[in-house]
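Pasting the structures in now, so scroll down.
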Structure P
Amino acid sequence: MSSSKSEVDKWYEIALKAHRYYGGKIETIPKVPVEKLIYFAVWYTPGVAEPSRAISKNPDLSFELTSRWNTIAVVTDGTRVLGLGNIGPEASYPVMEGKALIFKFLGGVDAVPLPIRAKDADDFIETVKKLEPAFGGINLEDIESPKCFYILERLRKEMNIPVWHDDQQGTATATLAGLINALKIVGKKISDITISMIGAGASNIATYNLLVKYGAKPKNIILVDTKGILHAEREDLDKLMFENPWKYKIAIESNGELRKGGIKEAIVGTDVVIAASRPGPGIIKKEWVAMMNKDPIVFALANPVPEIWPWEAKEAGARVVATGRSDLPNQINNSLAFPSIFRGALDVRARTVTDEMAIAAAEALAKHAEEKGISEDYIIPTMEEFEVYVKTAVAVAEKAIEQGVARIKRSRSELEETASTIIRNVRLKYETLVKNGFIKDIVQL
């Protein structure tokens, strides 16, 4: 534990120095020629009046005549930032800016960090709705639970552009992708397995819903929150109905055995454990993993330290182990999902991101890893496998077209060309800036 803390402290020190040096991580630069001042007659007055007139007659032309088609907002109220908690909108800015950097570098998506000060969920919702004319999509980030569920539901229903909550849907998509291949390795079907889920925050509740959508049986899932196993006879059920209807729904429909108790009682005799709770180690004990079914799968996703170290889980009999860390095998990383999901959604000007589009992304991620050759230590691609972002974007775009939520239709070859060109060009531009000294590397990793 001490060595892990020392390592994390090192990153803190480097990050603070680098952020101060660069003054942030992103900037806006022109993408059109401005060889002479007269060019502004095209880009601004008087020429700009004509595209504005066209858009006033047909607002959807804003996706063709402006950068709206490729621009999203990364929106938060700063109430649950990483492992920092409620630190406020200003303090959340570095995280939102980092997410914007990942969007651009991996998905070619222009993302604007947008922390907002909202007094309550309804105020937040109304603020975001007013932003719709400026963006092609909204990525919600780091909003406390259960408020995040209410906000996402409302905005998905009331906005005509994709609204996505990465802490919910992004983590759920990556988790499903990893589980698809883990189950192939152990030779089990999702419809037959029993799953224990440790933690009932945004990511695990969203993961529960996506697993059920994919074919897991609710009665075969046991979910644990800070008060113990959710079940239909819990004393706080009436309170949950009003304060957290999303968790209440799970309590009613899951846990067909009516298991009661805590983490140990939830894990024993299950095939899979998906933990997204608090940093360990020791949250999940070796002896509990040893009491799981044959060839158990353990996803211990807490950061910076998983609920159980992978080698401990392996010693206890786990066949496949995944964590949230990049320095360990099988990182379940939502950065594999959100850049390409938005890339695909934007490329067909989708009106929403459906659960089926998220499943299509998970299946594309799993298929890519399978084609490379899955193993107990490789069930999901890494962030360095850049080609997977194009494949996933295409799968998402095709599903949007199939479901009728896309404004435009494109062939598979057109989708591949669009996504690959945009993502490739970002890398080429970046390499040119580095080569010519406009971006200096003071980090030196």
Structure Q
Amino acid sequence: MASKMTKEELLAKAKQPAEDAMRLHPFYKGKLGVMPKCCIRSVDDFAIWYTPGVAKPCLDIRDNPEKVFEHTNKGNMIAVISDGTRVLGLGDIGPEAAIPVMEGKAILFKYLGGVDCVQICLDTKDPDIFIETVKLLQPSFGGFNLEDISQPKCFRILDTLRKECRIPVWHDDQQGTAAVTVAGLINAAKIVGKELSEIRVAMLGAGAANICIAKMIILAGVTPENITMIDSKGIIHKGREKELSTKYKEKWEMAQITNGDNLTGDAPDAIKNADALIALSKIGPDTVKPEWIKSMADDAIVFVCANPIPEIYPWDAKEAGARIVATGRSDFPNQVNNSLGFPGIFRGTLDVMAKTITDEMCVAAAIELARTAEDMGMHEDFLLPTMDNWEVYPREAAAVGRKAIEQGIARLDLTYEELKAKAEKTIRHARESFQLLQDKGFIELPKK
């Protein structure tokens, strides 16, 4: 167990994924390829899949546009789209350098959610060009996953595309991060015996992720006045109107509904006596100080989710008095991992042909994610399922699909059981296909 390892061993383990990545990315020369899903019994079949046979489904779609979902893979094909301006903890590294991340996202979509996905990195920092380009791509895809776009333009890009696109659009750094964080907070509060409506939450960082988290934890039951947000200039409060209302619309909106005590000052002032800390800010390990954790309420909940290095290492947070610690790392306990959310959420969205992805659909996924962990025997070091617990994705998909149906934005009406069975079949097919390719040597395993 990680708790029995020395700090030196834990640090060495934390560095290993980066070393392996530098070895294995060149080995495979990328992580994404294309494979047909139709039978090819002989070259004669190309007369069906291409000319002359293909003309008939083309004309059928022309005359009945909704038939595109019947004749093509549009209903299960999405794009993960980025401009490379805010990649992981790396910042503005450009579209080419963002490709490895987007390819990785695409294979997660397929392996965990059975969703076909391609990466598209756009060579523009202009939000208007970005928006127009994405809108032009709509005919080819069933949905868009926006990724690693800097703020504040990420808010406008998402809001505009959600309003103007005919297919679902979401920003994983906002809605995806928020959904999984909500699930973790639900279970953490249960473990420490506190009600969501009563806990005081300090939020370090006021970027796209934390602002969306704030909105979604409110939707899940946290009292807005009990939230205190901190940006690079200190606590967000109504007295900062001149600065925030003109430059940071989303922060100003938060200032008006949070911080009921009208606290001023900096991070230590906001974190003192808080029941929970949710940090998505500057990479650590010294961004959050142990003395800040010591000043929190009893049974403190600490989410330090900067990647690749959390704001404080979990063992240091525990030593300072935190009862529950979560990070964004898969090699530490309690990973708050977007990969627990977006595959199932998109699976459910596509399976009912929903027109958009609402925050309520994300909260439905969060609740189902939390329930899955509870059913599996959650405890202080098992707050959320891991990606190995693949049964969580069909459950999320069914919950998301049902919420879309309830909200009247789904084109198909299926029961929870029908949606769960449909998702299980699709995801199992994807996972078993990967395994077969590895077993047969078509995906070569690296030499250790």
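Structure above, values below:
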| item | result |
| --- | --- |
| When distance in nm of label points 7 Å out along Cα→Cβ at positions 283 and 411 is computed for each of P, Q, the largest belongs to | P |
| Among P, Q, which structure scores highest (criterion: distance in nm of label points 7 Å out along Cα→Cβ at positions 67 and 275) | Q |
| Label whose coordinates, when mean count of other Cβ atoms within 10 Å over residues 315-322 is calculated, return 19.0 (choices P, Q) | Q |
| Highest-scoring label, criterion being distance in nm of label points 7 Å out along Cα→Cβ at positions 227 and 251, among P, Q | Q |
| Highest-scoring label, criterion being mean count of other Cβ atoms within 10 Å over residues 267-274, among P, Q | P |
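Laboratory data are not the source of any read-out in this text; all were calculated from the coordinates shown. Values in this document were obtained by computation on a predicted structure and should not be read as measured data. Cβ atoms are built from the backbone, for glycine too; each structure is taken alone.
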